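Multiple structures are listed underneath, in structure tokens.
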Structure I
Amino acid sequence: MLASDAHLFPARPAYRFRPITAPSQPYDDPTIGENPPYGALINYYLKAPPSGNVTVTILDQKARSFGRSPARRPQPQPHQLDLRYEPTSEVRLRTSPMYAPHVRVGPDGWRPAPGAGTLTVLAPPGKYTVKLSAGGRELTESLTVLKDPHSGGTEADIAAQMQLLFALRGDVESAAQAVNRMELVRGQIEALGRVVEDGAIQKAGEELNQKIIDLEMNLVDLRQTGTGQDGIRFGAKLISKLNYLANGLAGADFKPTDQQLEVQKGLEQQLRSHLAALDGLMSRDVGALNDLLRKRNIPNIVTGAR
């Protein structure tokens, strides 16, 4: 092992523990024990610092990755991976909240969307592949993820749950990308209104911006500022509902209820309707505004990839 450029050690089985009681903070007692870190412990050795990036990734049987972890030091490395798939895309708002222009976007040109968090999925029990990528080389080992022995659900229950969770994950991802696409256009329209004095362009931009707002409000609440009691005053929008359903479903190792399956189908139908409306809006209304801008020799609005 010491003579090789890189070595990936076999991984111990990792338990997929589920919480039974709410987390609590113990008193400062020196006799209190410490649990081992949660997740899969991956160890590897590099003989010398590599020239490029080093990553440890876990792949499932469908080659979906999760638990990516970077490192650079050459000595044996322990890496604790939390057994969760990559989170969905973050919703990035490029405009101020409605009725709150004092809330500005950050230095990178965006702000987080209150109530529209990301969704991660805990990997189910099964066989996985650990891949170490270092200095142009790839080494692999197997990893077994075990069901929590104290959980009341069966592996068949978990498999049914995972099927719905991945469907919800896909819905949340599609909704987040749709909002980001609309916000990209709205940010450009607002900037256009500040620098162009042409009345026809300003009017067309304002009308298009309002159409996008009306559609976007189905997915996120553009009135929320992230402060005070916004979450209480305003009802949940589609992304919040999808996340709420997924979090409730993932709270234990049981198959989805009939009600959860029914709600997911209803929310997915709503999402498809909004996505279809967005495609029409981008091709028809944004296209019309861009035609007007081209006649004035003004750069077009960029809509971004779907």
Structure II
Amino acid sequence: MYTIKQAAARSGVPVPLLRAWERRYGVVSPSRTASGYRLYEETDVARLRAMRRLIGEGWSASTAATEVASMGDSAIDELLGPAPMSAVEKDARAAGPMQVEGLADAFVESASALDEAGVEELLDEMFSRGSFEHVTTSLVMPALVALGDGWANGRVDVAAEHAAANAVQRRLGMAFVAAGAPGGQRDVVLVGLPPGARHDLGALAFATAARRGGLSVRYLGADLPLQDWLDALLRTKARAVVIGVVIAADAEAAQRVARALRAADPEVLICFGGRGATEVDGARLEPFLRLPADLSASVDALREGLR
């Protein structure tokens, strides 16, 4: 019999993800001690490894769970084969594309249950997997998209969505502070969202990555009135502005900000970032950039534009 941490280590499935699979899909049904602690058998570990293997081969989490539930012990043994567990399967923290969907799903599951500890554990797991830029692009942002989808389809209520988003914002805020001083007054870059746009996690993530990349960033936040954009441009003499366009509905306000900034300073580099940036009309805004989704690539593109 194994504790949940031992089962996680033997299966290669992180504890928060294991809990989510158990709660949502019923992949395993551990017994309980008198004190309520979970205990897993060898067959439970094999089922977790089997689900992980199927997801690694491209199966969705729900389809993989259904398949594992229909398999007997011999079929699972055949799927896993006689080879010993790899180092990846022994390490509950091992990175791999097969767990991106699973981590996002576990994040939404923990958020919907207002499981603050589970959300924090998953964020710990994500940020243990590499650089800030890689983790944010590949794991955190997909989890936030899944969270938004969960809110849209009724799986996550407003309180749960806000609680989880605030947990992410705290992490990004700490990373922004840890990135160091904002730099001098030369080549200042302003980052913010246009009036009415409130979902600023992507913009904060970009501002953090840009500051980590050595750029002199001033982060202005969400829902910034047009006059405040203009005042910030004039006070800092910024060489570039990055306007977050989270959704298509933000595009019109972003264009108004960009045109006012261009009129105030014909030389300032206008940049748009976010999923809604493709909806922005770049006419009369040259020079301007639409930044790629990948944080490292977007910082490189901005740096090149400043040259």
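Each value in this text was obtained by applying a stated rule to the coordinates, not by laboratory testing. Since the model is a prediction, treat every value here as computed from it, not as a measurement. Cβ atoms are built from the backbone, for glycine too; each structure is taken alone.
Comparing mean count of other Cβ atoms within 10 Å over residues 193-200 across structures I, II, the highest figure comes from II.
Which structure, out of I, II, was Cα extents along the principal axes in Å, for residues 41-176 alone calculated from, if the result is 47, 33, 25? The value was obtained from structure II. Taking volume of the Cα convex hull per residue in Å³, for residues 113-280 alone from the coordinates of each of I, II, which one would give 108? It was calculated from structure II. Taking Kirkwood radius over Cα pairs in Å as the criterion, the highest value among I, II goes to I.
Calculated for structures I, II, FRET efficiency 1/(1 + (r/R0)^6) of positions 169 and 241 (r between Cβ atoms, R0 = 25 Å, to 0.05) is largest in I. In this comparison of I, II, the computed figure 6.9 for distance in nm of label points 7 Å out along Cα→Cβ at positions 17 and 297 is attributed to I. Looking at structures I, II, which one was helix-only ellipticity at 222 nm (-39500 (n - 2.57) for each DSSP H run of 4 or more, over all residues; to 500) calculated from, given that it came out as -16500? Computing helix-only ellipticity at 222 nm (-39500 (n - 2.57) for each DSSP H run of 4 or more, over all residues; to 500) on every structure in I, II gives -16500 only for II. Each of the structures I, II was assessed by relative contact order in percent (Cα under 8 Å, 6 or more apart); the largest value belongs to I.
Ranked by FRET efficiency 1/(1 + (r/R0)^6) of positions 201 and 233 (r between Cβ atoms, R0 = 30 Å, to 0.05), structures I, II are topped by II, which has the highest value.
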